[in-house]
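Bear in mind that the values in this text are calculations on the coordinates, not laboratory data. Worth saying up front: this structure is predicted, and the values here are computed from it rather than measured. Cβ atoms are built from the backbone, for glycine too; each structure is taken alone.
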Structure 1
Amino acid sequence: MYAQIFEHQIKVIKSEGRYREFVPILRVAENLPYAIDRNNRIITLWCINDYLGMSCHKNVISVAKDALHASGVGSGGTRNIGGNNKILLELENNLADLHDKEKALVFTSGYVSNDATLTSMSKIMPNMIYFSDEMNHASIINGIRNAQVPKYVYKHNDIASLESLLRQVPLDIPKMIVFESVYSMDGLISPINQIVSLAKRYNALTYIDEVHSVGLYGNRGAGIANSMGVANDIDIIQGTLAKAYGAIGGYIASTNLLIDVVRSTAPGFIFTTSLPPMIAAAANASIQHLKTSEVERLRHQNRVTILKNALDKANIKYFKNNSHIIPIIIGDPILTKTISEKLFKEHSIYLQHINYPTVSRGSERLRITITPYHTDKMIADLICALQSVFTELGIQSVEAA
């Protein structure tokens, strides 16, 4: 009986064109953005979130090796029992300094940091109401769902929609506005200044997810809220160590008091084994490097501009935005998967298709991300490959979902 249930679910997923097959590749640390596939072909990566290639930075790797030899592979337990390595404390101090906040708290992933923090806040303030952007990440949605408190979902990046909902709640009721700085699938940037203004007017806390922004934007890589000059007005800044910083883990930065209460109440923090020392050390080294080096950020921005210009010149439409994320909307799950497979098999380009539930049905897409290490020739090869596959399949990309 159970096998039949499982088989039926897989059949449904396959019939909808959203069955996911993991492509085995091995990244080449000394030659990013190349990887090797199971047939020992050299593949060019075009969809990784290691935006600045920091996972392969020589100093980051060296620091991780030193920590590995000094402290071993695992952390030894949860932070409350045996896993409170001093390297984690150094990492949290580094993150607090990055965001000019009193304190930071590190979790095992960005997903966990969102889920655990948002769930925990409802225990601290059981009468709280969440105001959430409709395009927020699954980790935010899940955290709010687990909180089991009332929520209002406002239209994506729509200040009028948000304010109309805020008006419905008395000022003395605890409330929190939860949003992202850069939305990962469309690459749109939030109107952070306006959201902060509304929060002040309606007595709401603000929670910003900066996972696709930290390391890439702002002074020392502190994120888009920092670049807009409003980071100090944000109550909780959430980020990741797994994208621009090239490691793994998530975190929040806020006041001493707020961090202390989350640390003391969040199950996702209390009952989870902490990050291994070598990962914490690598992340720390990456953050420290990007605090002082603009080379990677400037080169990255240059590559993004050149790629967008090349797509425009080739008349390959993509979703226009002011960020580094370049979505090409196809709008059909089967076709999107076919494009991805053809790029991989026929052109040695790894550009994974993105289908439901990561994006809404009808907005299936390719999501291009570039690194400072993609060359002009790689860009030209990508353009030629896209043109060839699109022509062969008779596909027209669109500018908007």
Structure 2
Amino acid sequence: MSINRRDALRFGAAALALNALPSARLLAQGAAEAASLKSMTGDVRKIDKPEYLARIDKARALMGRHGIGALLIEPGSSLVYFTGVDWWRSERLTAAILPRDGELAIVTPHFEEPSVRESLEVPAEVRVWNEHEDPMTVVGGILRDRKVMAPVGIEETVRFFVADGLHRVKPPVGIRSGAPVVRGCRMVKSPAELALMQKASDITLAAFRFAHQNIQAGMTPEEIDALIAAAHRAFGASYDGGLVLLGEASAYPHGSHKPQRVREGEVVLLDCGGDVHGYKSDISRTFVFGTPSAEQRKVWEQVREGQQIAIETARVGLSAGKVDDAVRARYEKWGYGPGYALPGLPHRTGHGIGMDGHEPVNLVHGEKTPLAPHMCFSDEPGLYLPGKFGIRLEDCFHMGEEKPVWFSTPPTTLDRPLG
């Protein structure tokens, strides 16, 4: 859907409120142009019920393989992944109990039941608890009714007080990590998931192109970010936010709180992502406003080569950590590092991505997980020169049957940073 009139007016009003800034007029002009952008999501399909059911079947098979009798999942992306229930975490427990055998169950406060059911995509029993009751008693009842004898697997982001509460369940049940089940499902994406991630990437890159065309001297990171956000919404995606780093701030991977403005000859680093029906994009582009220096060009080319080393190294069956090792070895030959030392690459080469912007596993030294078809990763081997500038190019890929496939194609020259 294209941006509505209310959003356009609100965006324009925010720009006019900055009328003491030289870029206020330009920002208002950019808002007006964003209002004319058209949705890119007309061909998008959400995850359907058969796919949710297939996920549950796979999880149950993995539970059997790892000796887990049931899986406890709190609100978050994993709850959405298995049930469709889009909820939040609070002191009041809402959780799914996915048994290896028997019907899935949702535990939630009595007054939340109608709302929780609204996004439920699979058959499930909903058991409620009232404010004076212990929700773990309800959980225990579910486990007894499903005759769960093997330990309960805990999804790895479950909070301590929830996991600890399982000790009150009668009869007692063992507890172990549910990561082998959840990761075993979520790390390997289906064609439908890949399609949503592709669309999210297409939109973020289009939003970058829109912002790049509207960046002017004097703009702040907040103003540029507003352009990127407006374009995401206009193109039909949610905006997850990100980083806009200008000048020296780009030398620090997550930026600086010092005031920044676009200046001639300085670096502009964009690192942002969007969301299409729950699936993420994560793209970085770095360019120079005006004429790049020789050093800026050199480092930009080195990062471009680092990206290519990563994608050429990644092959099905290779340990994920070897991708990071290959990039870091080349950087050290060029005099960066060693290891994570600066100037150089102080962070991992890439991270997993899917329903979360960062999810297991990472392309980082020591990671033993073998790359497999349909795993998805970022490729972002930046280089950072403290006190000067940093360069980061980030594109995501998914593993094909043998080698990687880009979601977004990296730029090949600093002179055309958006392709």
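Structure notes:
- Taking mean count of other Cβ atoms within 10 Å over residues 200-207 as the criterion, the largest value within structures 1, 2 is that of 2.
- Value 33, 27, 22, calculated as semi-axes √(5λ) of the Cα gyration tensor in Å, assigned to which of 1, 2: 1
- Mean count of other Cβ atoms within 10 Å over residues 88-95 from the coordinates reads 19.2; which among 1, 2: 1
- Source structure (of 1, 2) for relative contact order in percent (Cα under 8 Å, 6 or more apart), computed value 14: 2
- Distance in nm of label points 7 Å out along Cα→Cβ at positions 64 and 144 - structure with the largest value, from 1, 2: 1
- Which of 1, 2 yields 5.1 [distance in nm of label points 7 Å out along Cα→Cβ at positions 128 and 392, calculated]: 1
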